[in-house]
Every structure is written in C-alpha cells, then in structure tokens.
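Below, each structure is written out as structure tokens.
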Structure I
Amino acid sequence: MRVWRAGMDAAAKGDKAGARGASVEPAGLGARRLAVQMIEAVLVDSRTLEDAMEKADRNPAFSGLEPRDRGFARLIAATVLRRLGSLDAVLSRFLERPLPINQPRPRSILLAAAAQILILGTPAHAAINLAVEQCRRDPKAERFDKLANAVMRRVSSEGPAILASLDTPRIDVPDWLWSKWVAAYGEPVARRIASASLAEAPLDLSVKEDAAKWAERLGGMVLATGSIRLTEAGRIEELAGFKDGAWWVQDAAAALPVRLLENVAGLDVADLCAAPGGKTAALAVAGARVTAVDLSEERLKRLADNVARLGLGDQVVMIAADIASWEPGRQFDAVLLDAPCLSTGTIRRHPDLLHLKRPSDLERIVALQGALLERAGRLVKPGGRLIYCVCSLEPEEGEGVVDAFIASSPEFRRQAVAPAELKGSIDWLTRAGDLRTLPFHEPSPEQPGMDGFYAARLVKAA
C-alpha cells in the first residue's frame, strides 16, 4: 500500500491530472474500472452486459487486460446486477444521505467493492484500497474517496450480518417480475425460482458424440439429459475439443426442444430465429438438412462460425431474413421456432435482464410471438411437426401463445411430451403435456439448475 500512497502523494503536488496520468496503476485496478464501466452500461445506459463486454474489448483502455482480469471484471459486474437490491440495502445503512442521482460513478464503485467483500470473498483491505484509489483517479468520483473509505470499512465489519438478515431472493428481483412469478407458480415456487436465478450458472455443453469420453477429458459430468456440465471451465476457446468442433455451448434445458422432433435424419427442417445456433447444430448432428433463418446478420455470422467449427456446413443453409415476411417458396417436414421473448428463464446467465426488461415489454412481445407462430405454421408440410419454444418463465409467452394459436388454427393439434423423451422428471411437464423447465430443476441428481424453458409440440393434419 505504501507504493500506492506515494503515488497519491505525488498526485497531490502540482498538476493532479498530470500526476495521475504518470503514476503506475495499482494491480487489479484495471479490472475494477472495467467492472464499473459494465455496471453503468447496464444500469445507466440500458445496454446489455454482453454488448458492454464487446465494446470493452475494442477499447484501448481495457483491451490490454489479461483474460483473468477481464473475467474477474465481468464476475464483479454480474454479481452487482444479480444482487443489486441486497447491496443497495447494505450500503444505505452507512450513507447519511443518498448519493447524487446525476453522478452514478460513486455508487457504481461502492457497489463493486461491496460485491467483492460481501459475496465474492475478496480480501476486504484489497477491495477497500482499490475502491478508494479508483475514486481518487476518476474525475467523476474523486471527491468521494473519503466517503468510500469510511463506508467500505463499515461494510467490511458490519455488512455480512446485515446481508444475512435480508430476504435476498425477494429484494433482488424487481417487484413486477416477482408478482408475476407468484401469480403463475405460487410464492414457494417463485422463491425457489428467484434463488436459483440469482446463482451463477455452470457451463453446459452439447457433444456430437461420445459424451462420456468428453466429460472425462474435460473434467465434467454427463447429465441425465445427455449434456456435459463443467463447474470450472476457464476460457472456452482453450478447452479440449473446441478447435476440433467436438462440442458446442448450450444449456441443458436449451438442448431439449430439438428432441421433441424425434428422428429428423434426412428431413428438411427450418430453424427460425436460429442464432446463436445450438439447435441448428443439434439438428444437423442428428442428420437433418437445416435451413437456419435469423433476422440479425451479425448473429448469423456467429452461427456460421459455429457451424464451420463443428464441420456441419454441408447440412446447413443460412438465410438472413425477417421470418414474419420470409417466403421460401416451399414447406418443411418440421419447423422449430425459438421465438424472441423476455428471456426470464436465463437470468442465471444474463443478470442484466433483471434491469433491462419492463412489464410494458410483455404485451408487445406476446403479439410478436403470436404472429411468428402463425407464420411458422404456414411453413409446415401437412403431417409435419412444429416446435414452439421460448426461454421465458412467463405463461403468457408460452401456454398463452400456443393456446391462442391452436384455437385459431384447427389444422394443428398439441402432441403431449412424455418424461422419457426428455430423460427428465414429470415435474418438467405442464398439465397439457408441454415442456416447462424452471431454474431450480435438476438435470441430474445433485446437479440443480438449468435455464427456464418452455416448448410445445404441434402436429399439422395430413
């Protein structure tokens, strides 16, 4: 700490900005600065965490950080976004007056430091000293350095007890979302959904073949559903089998909808809203001829990269188009529509959703889903199958959309799913026989947690 203090003393002499620019940045400060940038990208600028990370990679101020530092920065930011209600509640105990609304930087620095001390297990002295140093070096927070020091010392000593006393699953979920979960599932289940959604997700992989071999090689385990789960992974690109195209990243729940189509070998299948391509890959590996359609050319480029890495290019045709108006001039043996949704089943992986989604989004998205499902139905051959799925927990986006579609499309009927098809639990099925996984469900004994997913299988009359 003496080195840092010497730098700060030098900064106090003469031109402060010049001294700051010349002083050596303490180890770990770059990761904290990046974490704060990502926190504000979501909470202030309403951008996704993924977008914030991509922009940081192109920013000379952060692009030189080691992968470990970038990973830690993302972990800090994601933890703040998951536990914002709890962290704010703890900090508020030690602030005599609220921080200025028009100056978000001091709050962001305090939140990042509190997350490190209370949740991530960072040594308190390191988190405190770096938070104070960050304030001193940042023109948007420099007059808050003494406040940061005083508050974070109290957070270190008194914060753990306060945090333990809070109803964290409740206060870390927005009121509107909590109310919807309680209405749909009842409060006990809503509480389990919230607790599971606020946990860090493991890494699940889908393999082209021989899951047992790859699980052993990667140090993971084969789930009952057939996916491989890794609890510690590191950089994905450096894992064995990545360059060889042996597997792709896909949550265990997201791998289930393709199975509802059963044997697709030799069939023409349209994968609508296909990016990033996990379902496209699964269909191609199963022997289908896949037409992958997505509105975003940028996302389709990523899908193309994945397909090429997996060596599946001969079986996949990619089309950038709006499926609401796409006219392929033919029908398909099967169609899979992974519709745009609120994505509330993926909060474990995307905690920014807690702060970016609004209740007003629901009516708009449901109308879009209904239109896309109606369009997808036209693309199915007589006797063919249609899978509708969303990674959302809201019944309006799942059962509500499908029920409305069946009511207006008498040529389609629901085909119930059996638990044996999923190698899962009967708890994963609705009364109507649709797939409905919740974030606390277990894809294998003693392996809790999977994305919340809904899928219905529809058959068109011959």
Structure II
Amino acid sequence: MAMNIKRPNGTEDVLPKDVYKWHTIEKIARETAESFGFSEIRIPTFENTDLFLRSVGETTDVVQKEMYTVKAKETEFTLRPEGTAGTIRALLQNGLLNEALPQKVFYMLSCFRHERPQAGRLREFHQFGLEMAGSASPAADAEVISLASTLLSRLGLKNVELHINSIGCPSCRAKYHEALRAYFEPHLEELCDTCKERFVKNPMRLLDCKSPICKEMGKDAPVILDYLCDECKDHFEIFKKHLETFGIDYVIDPKIVRGLDYYTKTVFEFITNEIGAQGTVCAGGRYDGLIEQLGGQHIPALGFAMGIERILLLMEKLGCDYLTPKKCDIYFATMGDAALAKVMELVKGLREYGYCAEYDLMGRGVKAQMKYANKIGAAYTMVIGDNELNEGRARLKEMETGHEKELKLDDKFTANFENEYFNKVLDVMDAENSSMFAFTGEDK
C-alpha cells in the first residue's frame, strides 16, 4: 500500500509560483538593513539548550511549552525559537564585541515553536531581525525603529501603527513589581494557573496574559511609566524626541511589557488591525543585560524581529506590489538532433550572460513545444530546424506582440539577442520604477 506522507502540521511549502513574494521581502529587507550599515550574520539552526534557558527565560511559555529539544548522546540541543540569543552568542564567541562598536548585524532565518498553528503563526516560521550592540543612547533606539519603519514603508505596508513603552531598569522595575503584586493580590484566586505562577516569578507578564478574565482584571493595573527612575524617564523623553525628528508617529502603550530581567527601557511593536488577532508584525526593544547574562561584559544592546509570514499576510491583504518573478527570456523549439546540438551551444552562451534560456527536453513536436513556451511565459521564442541550420539564421519571435526579427546563428548571436532584448527590458523597468523599487540601486 502506497504511503500518503504529508508535511508536518504547522509547516508550509513555499512553491515556485509564490517564492518571488519571499524574494521581494528578503531583497528589500537586506537592502534596507545594509543602507543603515547593518551586515548579515548566519547562525546555526540549533543551539545548546542552556543558551535559551538563560536568554529566553525558564518562566516563559517558549521555554516551558514550545521549544523543540532533542538529546544526542550526552548533549541536549534545541531548535532556535528566536534569533536574538544565537546572534548574541555568535557575537560573543567570535570576538565581535571586542571590535569597533556598535556592532550591527541582521539575519533572515527559520525558527521553531510547538504552538497551535493558525494564520500567521506556524511551528516553523521565518523572521527578519537585527541586533545592535554597544550603544546605550536613545538615538540608537530611534535608529532601529527608523529602520523597521523604513522597511515596512518600502514593502508598501500601510495602516501599521508604532506602539512604544519604557519598562525601566532593574532598579525602578523592582518597585513596579511590588505595585503589581499589591494590585493583583486581592484577585489572586481569580487568575489563571499560569498567571498565579507569574505573580510570584514574573509579575510584569500578568499584563501580557491572553485570558479574557486576566486581561479584564489587568486593565486598571499600575502603569510602569509612573515608576521610572530619573535616568529612565530622561531616556524615554529623548527617545520620543528622536522619533519626532525622524517624522515617525507613535502611540504610548503601557501594556507593552517584557518579562525578562535583561530587558531595559525601550520596548516597541508595530501593530496592524488588518490581519486579525495576530496583529503584531514587528516587535523589539532594548536588552542591556543580556550580553552580561550570557557571560560577556556589560554591553548595552537592542534589536527587533518581524515575522515574514505575517508580513506576507498583510501584503496580500493590502494588495502590495512584488518584484517581478524571473521568467524564461527565450525558449528554443527544435526539430532534429542537429538543431538540438546547435541550440545547446546557443543556450550555453546566453546563460553565461545571465539570460534564462530553455529548450525542449521532452521530445515534443514543435506545436507542443510552442504551447509549453507560452505556459512558462517565455518572452521570446525561436524555432530551429534543418532549414534554419542550412541558412544560418532563424526568426526571433516576441511572444507578447507577435513581432518577429531574423537573427544570424553565428558567434554574435548572444550580442544580437541582447540588443533586441535590451530595449524591452528598459521599457519594463521604467514601468516598474515605483517608489517601492527606486531605492534598489540597480542599473537601468
């Protein structure tokens, strides 16, 4: 009996017909990050489990419920649930934090969490993210947010709102924890089981609970901004002024919290109402204590991550443009072995110049070959048989217009095709020269 093997629940296949959408996000994200002076870093798919216990935190849902952990003999590994921990580990281990600061890196990677799959939330998902290590300045906070805002704009995303908050430093946060416990203690028995545990270990996460009862109970809870020390207040005020200098609108949202001790001061999210409950498309903040917690010196750092699947959902909902997918530039229809040999010679030259050139590999008749060329969207076609070989020339057909031009099948064929094709490429690129693509720096 044949096996019916399907992909694991919570994963997705990206098919050739859709991959150009991913290429659009990846290309624009990479170029935007590089324009802000960030360089790409690539890290392992799995790390020693201890890294995530120390960085993500043992009391978080990610560690308690969602990590994919495997044992290989005496060693325990975990598939990365996020990108920050592995990136900071890489900066530390490879000595980048001993070099000129700030260190600015970005990444595009897959992450793994065992949670209930739904739209925009998968068990294997993909992130674009970045980290900046070395600067304690509120200007760095604004710079990172400016990069995220620029990227979202270049992708054509609208109706995305920036929410910001400050969660202070360990000193002022300790006073806030006392105020939160005093507020929630009379209602302790009404809290969900998870929040009862958070009450003791991680009271700020009481504000992050998705339970309707806990949410309702927390709506009048004390606000962290009322407990900031003078230094944290000054940081937040200067940070807001920098955002205004960049012309970035924001909403102060005291409900944005992070439950881990190494997070300090600025936290932020870009939120949309266009894709249902999973409305956060980008989240980040300052984590000045993380590098020290992972064994390094006290070096301030911050960053953000955005889910590519959620970005795609939003782009689809808003009808955003994508980069044009690569298609066949020229398809050769052949008749006979001698014609096939000549075509193989021609496509080799064209491919060396970067053109997508194809020919029949199925033994079809000419009519079927031309039908196939139409299906794959070939820009040009050329039929080559004995007559064309004997005359040393063949007719190049532009499929969109039906226009034909005769070209010699000689050593200059590639250059002659390029001259014919170039004017059409210029016209197409001019038509696509919208604000979305204008920054790419490609030659025209």
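Each value in this text was obtained by applying a stated rule to the coordinates, not by laboratory testing. From a predicted model like this one, the values you see are computed outputs, not experimental measurements. Cβ atoms are built from the backbone, for glycine too; each structure is taken alone.
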Figure out for me which of the structures I, II the number -13500 belongs to, where helix-only ellipticity at 222 nm (-39500 (n - 2.57) for each DSSP H run of 4 or more, over all residues; to 500) was derived from the coordinates.
I
Mean count of other Cβ atoms within 10 Å over residues 214-221 - structure with the largest value, from I, II
I
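Out of I, II, which structure matches 0.70 when FRET efficiency 1/(1 + (r/R0)^6) of positions 86 and 118 (r between Cβ atoms, R0 = 30 Å, to 0.05) is calculated?
II
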Taking Kirkwood radius over Cα pairs in Å from the coordinates of each of I, II, which one would give 25.5?
II
